[in-house]
Structure P
Amino acid sequence: MNAIENDSCLRYYAESVISQPGDPYMLKKLAISSLALAAGFAVAQDQVVNLYSARHYQTDEKLYSDFTKATGIKVNRVDADDAGILARLRAEGAASPADVILLVDAARLWKGDSDGLFKPVRSTVLEAAIPANLRARATPEGTTWFGFSTRARVVVYDKLKIKKADVDTYEELADPKNRGLVCTRSGSHPYNLSLFGAVTEHIGEVKAETWLAGLVANMARAPKGGDTDQIKAVASGECGVALTNTYYLARIMRSNTSEDKAIAERVGVVFPNQDSWGTHVNIAGAAVAKNAKNTANAVKFMEYMASASAQEYFANGNNEWPAVRGLDISNPALKAMGTFKSETIPISAVGNNQLKVQQMLDRVGYK
């Protein structure tokens, strides 16, 4: 119920109570008390934030409950994938109850922004905490989205068969020396589309298409499965080298099962392009929905996501690097991977290349 509806109901209730037969003084007191209770209920009902989330990680539950404890604002959550959330926002239009949109891919954040689905907001807290390359470009109206965690797109390789020096750049994955060794998930998956969009920005469209064709030629098998499947395929010897996001590898590294310990021992990890533009990183980020009814609460939620305690959850709970710089994280897997140089190209550049990349994938037969 919105504020206008609340006000109408309260006035109707007061008038109906006062108009009843009986002691006018007592009835008036009853009406005033009921109004106060109803008004308090309306305020309590307003202490919510409606979240559309593409994050499906059990560890995030503590994030949300801690936010509610700290602020008294209840988090109502709807889960879907990135594409589904954006489609739902378009379908709901002005009637959408969404306040905060939480997505796990930079290109999808760019797409939602480009489609006008987000509301610009001003927050000195967010602007101070989140680096410029991990948020939308500021406008006079404000900033539309902010990244809160990062995942590096790294190369894992079979330490028994592959030399690290042969796979320490993205470009080398398409080199004939790696023929029959490469495994990836679908080229059209958002994680790969973002990587390919970044590579296109770095080397240009012509070279990028040649590179993609080289990847196809070097495949050990047709693209399939998720990132964890690629890691396991390298450990089993089916593939020599594969692409994965770091948090999938970190999960295996932190596992206590004998199977995962064997996988972690067999595969090596390399952060590509440390001598050039740096390793590609993707982000999880959030925006205030264009038609948010609880904008102030939405901003409070996003500011909480940039707090040290929330950033620690991203690192330890889901093996992601915090977006806020200078935090000391205790995740043993991330520490074991070491520090690395990441690329710093604007997210908008990656997003702008998505359609071009998809057309290239079709032309070179990258499934």
Structure Q
Amino acid sequence: MNLNDYFDPINLNFEYKDYINSKEQLKSYCSIHTSENKINKIESYNIALLGVIDNSKNKTEDSIKGLLKIREHFYSLSSFSKQIKIYDLGNLKQGKTANDHSIGLRDVIIELISLNITPIILGSSEDIVYPNYLAYQMLDQKINIVSIDSKINITENGEREYKSPLWKIIIENNESLFSFSNIGYQTHFVNPKLAKYLSDQSHSIYRLGNNRYKLKDVEPILRDADIIGLNISSVRQSDAFGQKNPSPNGYFGEEICQLARYSGLSTKLTSFGIYDYQFESDINNQTAHLIAQIIWYFIDGYLNKISEHPFDSDDNYKKFIVNLDGFDQEIVFYKSEKTNRWWVEVPSLKTNYKNHVLISCTHEDYIEAGTGGIPERWLKAFQKLN
């Protein structure tokens, strides 16, 4: 695949911020697709940035300006202490139809994942999630999707012939979906019937208030994700003005950057998206600056991730076996002596799966099992596997 056929180059005629000495800014350490520098020899890169323009009526120009403003802030930030190769591919060329656009994005993501390059996808619409999902489906993978969002948009509008991406994934085309998790939904934005439906399907949703109380407890969810989609509307309005549906409540800027870092730490994750940025309502370009920092913290996590899997080796892991009264399945936990992270085995009784699947968990899950309870994440995974 010649990626130059899929991307428009970037015009870098903007003023970099003077946070630090220009020689130490990211602009000096990244490869950027411009009209003078075509995309070339991308195989050796670790991360690819790509913008997806909103091609709906009267939105294209603002979308292009917004993506440029994010880049302006990102390339003004500090370089990293560890070596990493980042390639900014530019903005995806618009297809003749919305379907052409979607297929183009899908094929690009397939190419990048096949090259072991992690795409960071920037766009003004969460519709991007669906072609992202289709890429993994064509790669014949079972997929864990995590949405960081204040809302759970699973809707169908027959009059406009519109179906939300989550509707397509969870309702219509779920053969490749193993689990869907939402982190940070707000109950006043979510129909209780929808919350119950997702629970009945063994998916998981986590309220903003619970996450804020113990933000670190969501790390295992992000650790097991293949796709993470971060909707900027998950951030409260005072920290991010530039969003479609602003709300006075949401994550603080520091919290969303921490979630981005947890995402980068995942050794399973292979694509990360940031959606719903609206340039035209972004006062002082504050949201563009926040998104730039979200990207920076994701990359910082990527650079510091440690590949761990208790099934690969018994070294550096402690094994804990819990037997529950009246329950015929023992629950086996593992703790890393290196990072203090936890995993739990989930038995599969079906012949087309391995005997046991390992999922990430918390120390609190082990404590719950030790006091006679069945951890919710274990139970939902068991239901899905069996």
statement: Output 16.2 (mean count of other Cβ atoms within 10 Å over residues 167-174, calculated) maps, among P, Q, to structure Q
statement: Matching 25 (relative contact order in percent (Cα under 8 Å, 6 or more apart), computed) against labels P, Q points to structure P
message: On Cα Rg over 2.2 N^0.38 Å, for residues 103-206 alone, which of the structures labelled P, Q is highest?
response: P
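With FRET efficiency 1/(1 + (r/R0)^6) of positions 239 and 319 (r between Cβ atoms, R0 = 41 Å, to 0.05) coming out at 1.00, pick the structure among P, Q it was computed from. Kindly include the intermediate steps, with their values, before the conclusion.
Working: P: 1.00; Q: 0.45.
Going label by label, the one that fits is P.
P, Q: which one has distance in nm of label points 7 Å out along Cα→Cβ at positions 183 and 303, as calculated, at 4.7? Don't jump to the answer; show the numbers that get you there.
Details: P: 4.7; Q: 2.1.
Value 4.7 for distance in nm of label points 7 Å out along Cα→Cβ at positions 183 and 303 corresponds to P out of P, Q.
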Of the structures P, Q, the one that 94, 43, 34 was derived from, the read-out being Cα extents along the principal axes in Å: P
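Please state which of the structures P, Q yields -9000 when helix-only ellipticity at 222 nm (-39500 (n - 2.57) for each DSSP H run of 4 or more, over all residues; to 500) is computed from it.
Q
Rule-based calculations on the coordinates, nothing more; no lab input. Here the structure is a predicted model, which means the values were calculated and not measured. Cβ atoms are built from the backbone, for glycine too; each structure is taken alone.
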